[in-house]
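Peer 1: Please find the structures below.
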Structure P
Amino acid sequence: MSPLRLGRSTFRPGEFAVMAIINRTPDSFYDRGATFTFDLAWRRVEQVVAEGADIIDVGGVRAGPGEHVDEAEEIERTAGLVEAIREKYADVVVSVDTYRAATAAALCEAGAELINDTWAGSDPEVAAVAAEYGVGLVCSHTGGLPPRTLPHRVHYRDVVADVIERTGRLAERAVGLGVDPQSIVIDPTHDFGKNTYHSLELTRRLDELVRTGWPVLVSLSRKDFVGETLDLPVADRLPGTLAATAISAWHGARVFRAHDVAATRQVLDMVASIRGVRPPAVPRRGLA
């Protein structure tokens, strides 16, 4: 297992990274615009850094169906925040959640160090932007769906095999374009192009993705597969999210995109300690 290098940060094998979500959108599925304005977004940035975020993922367009947002508006929503994070928090990786090459380039100019392409290379120039700016790239899986669309009666012969094949192809293409192999992450992209059964199977068999050798990112936070599994609304999905987080960490995922940074950090620390790669913070019981 190789180190993961993102900008000035290096994550060693066995080290978990928490990616905090900051949405500069008025219609996010979870927070419904709670960080849409710059001031609210910045307050959230300060909070997640204090809670232990290693990466901050800034997005300007809702992932699912919603109002049209052109590239100019997407950049207007996100570039200033990216620049401000880069200036104040040198030890935090700045990621941008976009599927557009022009947006990715503008935000790399502003200081982004990772492009989180959640729509699986729908714009093939995104990987070229990552190579040009020497930044990391998330290679995701949507089963061929175009951006901002929902799955409908989707079928895979083997969803895990499909994820491995498609993300691997994207990763190899990125390497061919000049992206550093140690700066590439693959994401099975739970819910995107998948039903709940698919997302559960991906979680159950995540070790198969890990065995490809590419670092694995999981974005599990309060997603529909958690809600449908437990029959719970978005607001009540944290325990289910953390259960999926623990399973994914045990299987070897390395980056965890999350709304609830402090809780996610605690789960990952506990998994690391059970694995034996992190000592307990204050071991006292039976030792005095």
Structure Q
Amino acid sequence: MAKDIQNIGIVGAGQMGHGIALVCALAGFDVTMLDLTPEALDKGVKAIQRDLQREVDKKRLAQDKADAAVSRIKTTTAYADLKDRDLVIEAATEDEKIKKEIIKKVCPVLGPDAYLATNTSSISITRLGAGSDRPGKFVGMHFMNPVPRMELVELIRGIATEEETYRLIRELAVKLGKTPVNAEDFPAFLVNRILLPMLNEAVYTLYEGVGSVEAIDTAMKLGTHHPMGPFELADFIGLDVCLAVMQVLHEGLSDSKYRPCPLLVKYVEAGWLGRKTGRGFYDYSGPKPVPTR
């Protein structure tokens, strides 16, 4: 059934959006990537070209295949240009209000048989789907970051998601070279339900003075063989995203164990969001990241 999807729209050219566009184009799909400004789109396309060139340089991808993938990606700032898409994947920032606004703008331009997916990492699929004109054709398709390298896609049905929709998107995920895993529609699904509380606990450990950023990251890397320490990983994900997921967990499950650490809140309030802003639990302005605490 996945062969029925030929044209894919991606809303968002940021870290997740351009990553999804890249894997779709590499798999042979015609992609239209939408964002608010030409500048954001240009940044996304350059990131795609950089990622593909890295694969070519490492001899993991042929140059002609990289060039063909780039040629399949078109960019736009107009929702009307998504009218011929068989599937649109919303991949904007993890903010429910923004996602609902995007869904309201996308639905009127889509054909009646088109499918709609959201890359949300924590928000209710049922609730987002209810704000569309096609809850039966709406599904959660949560890619991991960085999209080209991570094998997993969490697939989440809303209460109204039709079985045909789920099967179709599952087959598509396989065609993209991913391993799909079913998750139920509970706050933060599987990966983030487990991962983000761990990161939040690391921030509490820092907040309470149990250890420094460097000590905690070193302990977790050497003590558990994690490739990245919790603060390195939080900075990579984005502290605003970490906070948003913890807020969804705290509000959705009404359990105090999911309360975001006040220090995490302060970092986000300061605009210290991690790698994307040049400063988070580490300062990235020099040749080597330096702990900020």
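Peer 1: Of the structures P, Q, report the one carrying the highest value of relative contact order in percent (Cα under 8 Å, 6 or more apart).
Peer 2: P
Peer 1: Comparing distance in nm of label points 7 Å out along Cα→Cβ at positions 38 and 254 across P, Q, which is largest?
Peer 2: With respect to distance in nm of label points 7 Å out along Cα→Cβ at positions 38 and 254, the highest-scoring structure among P, Q is Q.
Peer 1: From which structure (P, Q) was Rg and Dmax of the Cα atoms in Å calculated, if the value obtained is 19.2, 56? Kindly include the intermediate steps, with their values, before the conclusion.
Peer 2: Details: P: 17.9, 63; Q: 19.2, 56.
Comparing all candidates, it corresponds to Q.
Peer 1: If you don't mind, another one. For the read-out distance in nm of label points 7 Å out along Cα→Cβ at positions 142 and 246, a value of 1.7 was computed from one structure; give its label from P, Q.
Peer 2: The correct label is Q.
Peer 1: In addition: Rank structures P, Q by mean count of other Cβ atoms within 10 Å over residues 118-125 and report only the one at the top, that is, the highest.
Peer 2: The maximum falls on structure Q.
Peer 1: Right, another one. So mean count of other Cβ atoms within 10 Å over residues 150-157, computed for just one structure, reads 18.9; which one of P, Q is that? Kindly include the intermediate steps, with their values, before the conclusion.
Peer 2: Numbers: P: 10.6; Q: 18.9.
Only one of P, Q returns 18.9 for mean count of other Cβ atoms within 10 Å over residues 150-157, namely Q.
Peer 1: Comparing P, Q, where is FRET efficiency 1/(1 + (r/R0)^6) of positions 166 and 206 (r between Cβ atoms, R0 = 35 Å, to 0.05) highest? List each step's numbers first, then the result.
Peer 2: On the way: P: 1.00; Q: 0.30.
Ranking P, Q on FRET efficiency 1/(1 + (r/R0)^6) of positions 166 and 206 (r between Cβ atoms, R0 = 35 Å, to 0.05), first place is P.
Bear in mind these aren't lab numbers, they're just calculated from the coordinates by the rules spelled out. Computed from a predicted model, the values in this text were never measured in an experiment. Cβ atoms are built from the backbone, for glycine too; each structure is taken alone.
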